[in-house]
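Since every read-out is calculated from the coordinates, none of them should be taken as a lab result. The shown structure was predicted, so the numbers you read here are calculated from the model rather than taken from an experiment. Cβ atoms are built from the backbone, for glycine too; each structure is taken alone.
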Structure I
Amino acid sequence: MEKFYIITNYTKDGDNRITRRIKSCIESYGKTCILCEKNEKEEIIVETIPEDIDCALVIGGDGTFIQASRLLFGHDVPMLGINMGTLGYLTEVEVQNVEEAIAQLMRGDYSIERRMMLYGSVFSQGTDKISDVALNDIVLNRDGLMKIVHFDLYVNGQLLNSYQADGLIVSTPTGSTAYNLSAGGPIVEPTASLMVITPICSHALLNSRSIVFSDGDEITIQISSRKDGQIDQAAITFDGDDFLPLQTGDKVVIKKAWETAQIIKLSKISFLETLREKMKGH
């Protein structure tokens, strides 16, 4: 690894002290280090992301790491998370250990975990409105009024089920410990390759269970018509971002993305150990 790219959440590192410290440490090994450029809204300017980086260091919490994985989709770059939040599943290096972690990285003493991502396309009146990727989940929710939404779920073009619910979560194994878990969905080992669909507050008890699908399946969710003819208002988010309103007749097609998120692992701490600490509330 010769060229490094640092993505910083400046709400966590407001004075840039940790970022400068990491940059200086990397450069002390004779390597090149580039800091991300952001606009006035504190959003990374996508056009400034270098094409030839060997590694990205993400300073913040799991949310910052998830955002970075989406921004770097298509760059085929491994990422190392520097944790400045609470105990994270994705950001394993603590700030006080960054020099030791970088030394380990320079020695090549690490492994890379590949995590499945989702690719979703939104269609309205037959037109592709937006396509995006997600590391955690793609969520369809009711929008606005306190009304349940009618969803039809198709798998590989075949109708599987209809739901009256507040929403549906389509989760990756990585996202299984996020919104999916809060909604009663299962925890999945993060390096698995599959999709979990979990209803949010389903109106029917038998329709409240999660369903697990193969990574080769294509999931289509359509906002279906109500018996009273009223228009349902819903919304879709990708990893909590890119809020887009939906209505009756709109549909979302979701499948496994063609690239994975590459997570650099330095420690031998297993997912189960991290999960156990999380469940203790630490």
Structure II
Amino acid sequence: MSANEKELIRVEDLHKSFGSLQVLKGVTEHVDQGEVVSVIGPSGGGKSTFLRCLNLLETPTSGKIYFEGTDITDKNVDINLHRQKMGMVFQHFNVFNNLTVGKNVTLAPVLLGKKTQKEADEMMRELLNRVGLADKENQFPKKLSGGQKQRVAIAGVMAMHPKCIVLDEPTAMLDPNGRKEVLEAVRELNRKEKVTVILITHYMEEVIHADRVYVMDSGNVVMQGNPKEIFSQVDTLKKYGLDVPQVTLLAYELKKSGVDVPDGILTTEELVSALCQSN
């Protein structure tokens, strides 16, 4: 395969079945290095299975998955080495309640011999600072909010220096403030560390910061584009049972009523600017 130099992940004709149930039906897509990709779609559309296949937490029925040009479905590939390059964060908090926040972050690199305890401690303090938890090093997770626990989980994943973080609805169990904290931490790591991010979410406001969006339904990617391109297609998204950001919906309704505003409005600032220009 002659992979594009920018490509981190390429999936070719990916199928996954559970018994007679086909969950993935020939997905072919790619993710570039340093990119933020959001995956949205109705429940049961195949989103989580797709992401779990990227780390072989689910074994594909057929198809190829290339990571940095290597086919990780090849039985000769050490999947554990691959998994160190692709961290995963789920909606249930990936933290050990019997360990302090600091020990949660240093556990994996020390156990796997990647760093000495001293090296890991230095790195841990830097990571906790980056996710806004510098003052929580010696606390136990039970003292933390949901958003703080997810940020500990993200710091723990980052301690392995992954090329990519995969987040499967990491904010699903959080309040609005917790969701904001987690997404800001992820965006900061993407900006500063150039870590590739793949995010499944049901919250459309979280999607507007992505570089690209995949819409999945019935085991296939049925739409893709940047957020403005995707959210310009309100009627099509509704057919898939999907919402759009509140400000996008407001702009859509205004346009239907005859107000001259462009498609794909994503922020309040964009809407205000468009309304001022239309007057």
Structure III
Amino acid sequence: MSLIVKQKVSYFNLIKRFVLNKISYVIFKLYERYKDNNVFSYEFKGDYLGLDTLEDAEKYVDEGDAIEFYKKEMNDNDMLKLSQYYPYLKIEQHKKDDLNLKIANVGCFYAGCDSLFIERNPSCEVYGLDFGNLEKYNYDLKNKNLHLISGYPLMTLESLVEKESNIQFDYTIFVRTAVKINIEQLRRYMRTLTKISENIIFLEPAKLARSHLPSIDVDKIDIDNPFKLYRGMYLHNYSRLLEDYGYQIVEKKVMSYDNFNNSLTKDHDFVYYHGTKKI
């Protein structure tokens, strides 16, 4: 014998309930977006990631198909025209003879551009630092001068200092990386890098789309209160940051997205800063 349950609500009330549920869902999703962009993404305070946060960072980098997207983006484009290669182009512009440099790339993820730089400058070495399993992400790159170090980049750099290693970097580059680091951590990076890096380059996005501001003067941002872009990303006062730690500005500029072929950079500018240690 079948058990048949019948609808006891009129069609009008069903439609009304459906519409109200849809409206409630939209409001909920809008709130979730607001919360994600403006509150919870900025909850972390402090100059060092705790164990739980480190685990989350590892999972964030290691999950999904981001690595395949990055590989496709690089392989389908002229790498020399990607934002990831731009700091290397600037380094190459100072080339007199064959370059013989040690470079640290904080947040390298997929190191296709780093490997290309070494191919073009075989006497150079690049140390790629990032969360996740870099050996797995970069299994297709075979370059003896490309050194991939998985783990918390700040921890890696500090360990180099603590072990009193003789390694000194001619350049340390941040490409679309410092934007994800709060000012407390970024200051700690700088305190460490002053001991082991002659030059520091930042190339960071400045996406104002969700701020409703027509423009912003980056050099007037409060160093201790960086401008919140969206989803936990910051626009820092890089001039002040470099100068506070003994670097003089070699070059700074705003760059339009059309300087690069990256598919994810079509709606915002970039800021470029190069600082070198004061003599």
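When distance in nm of label points 7 Å out along Cα→Cβ at positions 16 and 88 is calculated for each of structures I, II, III, structure III gives the greatest result.
Determine which structure produced the value 0.30 for FRET efficiency 1/(1 + (r/R0)^6) of positions 48 and 104 (r between Cβ atoms, R0 = 25 Å, to 0.05), calculated from the coordinates; the candidates are I, II, III. Matching structure: I.
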